[in-house]
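So, here's a batch of structures to check.
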Structure P
């Protein structure tokens, strides 16, 4: 079995270890069981959500033509975006 190496917030780790040992006991493997349980729950939740999303086979083709009504060039739009950002930072 391969393992994961993750870096998480210290306070979150302390809380997780405490609850994991209260739920699964203070013996060997209690943290691993809790992590597996948490990962299964997270995967189930996100797999259900992702199943509802339709990802196009060709994303570029899906958005092609969406900006055809815009009469400015890409460079003009970049300059306009920069000036908008500058105005927002001054406020």
Structure Q
């Protein structure tokens, strides 16, 4: 599986979202602009996981992502998820 940086390096956020939608992929991002696209602009998405992890706990992030997928896999598609240490919020706002 290739990352967006390999497939569409330097692309704008809308292009990235469209690529993920076409390929039925969920985006993992730290870019707040994706929340703006999903909520304020009602941009269609296959799902977004917005990561809010401070540097002091970054080493726990990979395990947290794996656990989220294992525990909530079916809920992630079409959702906007906010992940922070010890907390996950799943919103079904994407189409």
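Every read-out reported here was derived from the displayed coordinates using simple, explicitly stated rules and does not represent laboratory data. Keep in mind that what you see is a predicted model, and the values were worked out from it rather than measured. Cβ atoms are built from the backbone, for glycine too; each structure is taken alone.
General observations
- Comparing Kirkwood radius over Cα pairs in Å across structures P, Q, the highest value is found for P.
- Label whose coordinates, when helix-only ellipticity at 222 nm (-39500 (n - 2.57) for each DSSP H run of 4 or more, over all residues; to 500) is calculated, return -9500 (choices P, Q): Q
- Label whose coordinates, when mean count of other Cβ atoms within 10 Å over residues 36-43 is calculated, return 10.9 (choices P, Q): P
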